[in-house]
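Multiple structures follow.
Read-outs: derived from the displayed coordinates by stated rules, not from any lab. On a predicted model such as this, the values are computed, not experimentally measured, just so you know. Cβ atoms are built from the backbone, for glycine too; each structure is taken alone.
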Structure 1
Amino acid sequence: MKKITAFCLLLVAMSGGFSQTFTAYTSDDGLVDNWVNGVAVDSDNVKWFATQSGVSSFDGTTWTTYTTADGLVYNDAKCIAIDNDQNIWVGTDFGACKFNGTTWTTYSSADGLVNDGVTYIAVNQDGKIWFATYGGLSILDGTTWTNYTTLDGMSSDLINFIAFAPSDLTYIGTFGDGFMTFDGSSFVAYNTDNGLIDNAVTSIVFEGSNVWVSTLYGVSRFTDEPSWAQNYIATDGLYYAMVRDMLVDDFGHIWFAIYADYILEGGLTKYNGTDWITYTQDQGVTGVIMKRLAKDINGNIWVATGDGVTEINLSVNAPLLSDHDNLTFFPNPSNDVVNFSFAGNITGISVSDISGNIVATLSGTDKNLDITGFAPGLYFINYIENNTPKSQKLVVY
């Protein structure tokens, strides 16, 4: 049955208190199967789960299940995604299925898919559906299929992850040959020869100017390919090196889903830029096998595991005053008006998002900033003090 566990901690590095509640959902609550391979969230904040026995959806109250009896091509769903028209896409070993809310439609190699073994599905801003398979990459644009394999320059046909960077590059992870970037015409491969910690890539996320690549033997971070900034393993703060998925939350923290093996149980690790914090069953995480992560409309995190689903409700309390002497602002985190106080020679005050885009500016006489129109996430207060550029973090929730 549903189990709720509260866990509170103070994140000093982000200058605010965060209260986190872990809620577990299993087959006792309505999930079709506890072995959950993937999770996605639609525009109505309905959560969709790919399991080994079919697909379940949860609108916050009601669970609904879909299986082969409803038109799904195969019950063992490997992955799940939602396109720009809110169609549900499910990958299986027998092709991909699309659910339009009424009927299921199957797409296989006979229809243009490069291989029937679909391991991951992603949708870009243009609405194109990208399929990672055991036999290459497929892109569906309306009714037109475009396929890529090693014959087209890919480093491997065994691919299992796709991510779209802000730079318009597409990152493609492989099972054992590192990852590739794709600019629409050519592929560039990166692997351990370039400094990647391991060639079995499981996920890729973007945080500011950083690209994080998770593998089955740790995580690599780089800022300017192919110059690797840092590799991380268990001794650096990860709970365990076998990372299955990653997610950047609305506060700019990075979450790592740690898979289990025969020796060690899995869990979740969060990195806030300074500290590594681990959550396991003791804190309320469901089970010991973490698989995939997704973020809902409210910024809460959903964890697909081998023992059900965990919802991590992220809320903010006890906002604290910024601890810089000459430029202070509060509350932080905030979702309303931020109040500023200046002392000394402060000039050039601006606010930028994690991509470096300037979203607001302040003069030396401005004492408050209305952020009600800001999207939730991590921002930076940039300014010059005595001819020295400085920056502080602001969290909008």
Structure 2
Amino acid sequence: MVSVPRRSSRKINALFLINSFTFGGAENVIFQLAQHLDRQKYRVCVCAFRVKKKSVLEAYRRIGVRTFDLGMTALHRIPFGIKKLLNILREEEIHILYNFLTFPMLLGAVAGRIRHVPVILGSEHTTGTENRFRFMLKRFAARFIDEITACSETVRNYGIETIGYLEPKLTVIYNGVDCAKFGQTSVDTGQIKQYHITSGTYVIGSVGRLTALKGYIFLLHAFREVKKRHPNIKLLLVGDGEEKSELQRFCRQYKLESDVIFAGYQARVEPFFGMMNLFALPSFAEGFPVSLLEASAAGAPMIATDVGGSSEIVIHEETGLLIKTGDSDQLAQAIIRMIENPDQAAEFSRRAKKRVLEKFSLERMVQETEALFDRRIGLCSPQLKEEP
């Protein structure tokens, strides 16, 4: 059994477990926490079932965080991955195991109990994208988990009402954004030239994985309609994914190749927000989209579909506009409204920036996570409380 250290003796070992080393909402949250948790109190490492992007491993190396690849690249590799995880928990003397998303929650919770890890946590980030089988797996995993964090109130309510989590097990810790980093975005003249964006061009942008769930095909339909009324516009899509070829095919079909920019995956997205006059997120499902927080911090006016926790960031007619999912006509009208009412758009972005600074900062997310860690460690080991 792993003993919990006294604060005065040594650091608390925390392990984050995720599906893969790649780029996404939950993965970004883990990276931020690993980078900013107090190094005087915690020794953090990150473990994933497999590696999708080797550059993520390099990013962790640069910030001094150790990583472990379980090598679970196929079904027959799962037993070896579980054995490796059990060894890591024992050899690293893990005190806090923080599992993100369905299968890490399931395998991590069971492995953590086998190794008597003092604190086992889960994290819920999704709404409306899973089936009953996954709900069953999550409810089973929750039996072995001490507490589950939800990235928004919407996700918390979904976890209780739809998945079937017990209410006392859920705690809301909002995703956070580095407001200082995104608040200083400026136009990159080199990229402006690279993407052939001329003076006076109105740029509509979005950042995220190019998947069907993100609804980008509807953004393209809306863009095509808006362009009939406002020809001097461009669409900037930052991200990569399996829908890219389909989206490019649409652009070729309607002769939009020179007007739609596929910037691909970018390690640093801040400069791209500096190029945007408007940010649009047409998703069919979200937990608590970090890209909306980034757009808010960067001062970009926002349009988003009313899904998941998006409505906790974009307050309709106050910090931006909310629309229905899959409605390209409504999206087109919202874009036209933003273009033709720049003063109102600027007021939306001013209020959004103020809101993100007050409620959704990176500092707040880190502080609340540390408070959770300290509280759970304190519950399982009362002697950890500060001595006079």
Structure 3
Amino acid sequence: MKQQGRILSTVSIIHAINDGSVAVISILFPIFKELFDLTYTQVGIITGGGLFITLVAQLILGRMADGKNVNSFLLTGLLLTSSSLILLTFSNAFITLIFLIFFMRFTTSFFHPIGIGWISRTYKKGRLDWAMGIQSGSADLGTFLAILTTLSITQLTHWTVPLYGWACICILGLLASLVLTFHLKKEFVIVPKETKKHSIREMATDAFERMKGIKMLIPAFMISGASWGVIITYLPLLLTERTTLSLPIIGFLVALWAGVGSITSLSYGKIRFYIHRKKLLVIAYLTLGIFSLFLAVFTHIIILIAVMILLGIAVFLTYPALFSFVSEVTHESVEGWTFGLTFVFQTGGGTIILFIGGVLSDLFGIWTPFALLGTLSLLFSMVLLFNYQKPFALPK
């Protein structure tokens, strides 16, 4: 296998396990809510706070990884994620649950700025959209498998069993990644960065200048980050409260969303060949807005199936498209730093909307996170249409 293929395979495996591990926790919130007597506000604090931990950690880790062995960072993250999943089985109250989920969120923060940056550097000169689609689709496949199996396994056994299972999968992924990357050349693993030390003021100025180039996409990262969290966390809670559907059926509906999303991401390179990336984003956010509002109103099983398929296409089209826009305007020596900055907005949007969604759910009902997400998506799609003739991203 060629060096590029080994890197893509490694990143795809780790991304699948990383996002699958996060999805296992998110889909278990109907269990956690009943087991630990949580309010929706507490759910919002746990999920939003966890994303805030991710926000800070990704920014720091992305900066630290530039100029260092990125593979070592990714493998360390896998090992820590395995440990965090085992520790989570000892949760016995709100306090221990929130502390251990925060730790798990830190461990899963190793991947995104570093792994995405590695793919960006490796494929910047060709097949970028294809590679972004493959690694993103692999992550969605991991999410799909986690969602599809977790609630069914929990109903048959115990809620800790899926956590032990994914802890073992982390170790298997670690071993597979070691085999794939053992003979990689140094230039593929370490990219030299500027040796000059920067003050905090200089780093802040640099961050501001880089974000000016992609200011049009900042709301996109925020909405896309929030959409993943809202659907995977609040949809099972909504269906548990407003329908008589069993946990395995609820798991199937959310898994349908992730499964369609996985196929969409894996097909992104081909889709991109026929449809301009700008047009894809407009269509995706318009669809996300309309059908998020549908979830706030309709809970009939047939409507839910159709809505989850369409949302799977819309949400998961945005990730590789956004990554590709950023990659095209980013120099390879600062990939980790730049993607760390973009993930600040992606996780920041999730932090704010998940927390607000929890509070609003206690005040007005569990439908409100979907109404909020839908409204924001529709407004942003109008902004994209209004600015369609302008570049969505510019180099620093």
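The value 2.8 for distance in nm of label points 7 Å out along Cα→Cβ at positions 61 and 173 was derived from one model only; which of 1, 2, 3 is it? Each step should come with its number before you reach the end.
Details: 1: 3.7; 2: 2.8; 3: 1.1.
The structure behind it is 2.
Of the structures labelled 1, 2, 3, which one yields 0 when helix-only ellipticity at 222 nm (-39500 (n - 2.57) for each DSSP H run of 4 or more, over all residues; to 500) is computed from its coordinates? If you can, show how the numbers build up before the last one.
Details: 1: 0; 2: -12500; 3: -27000.
Of the structures listed, the value fits 1.
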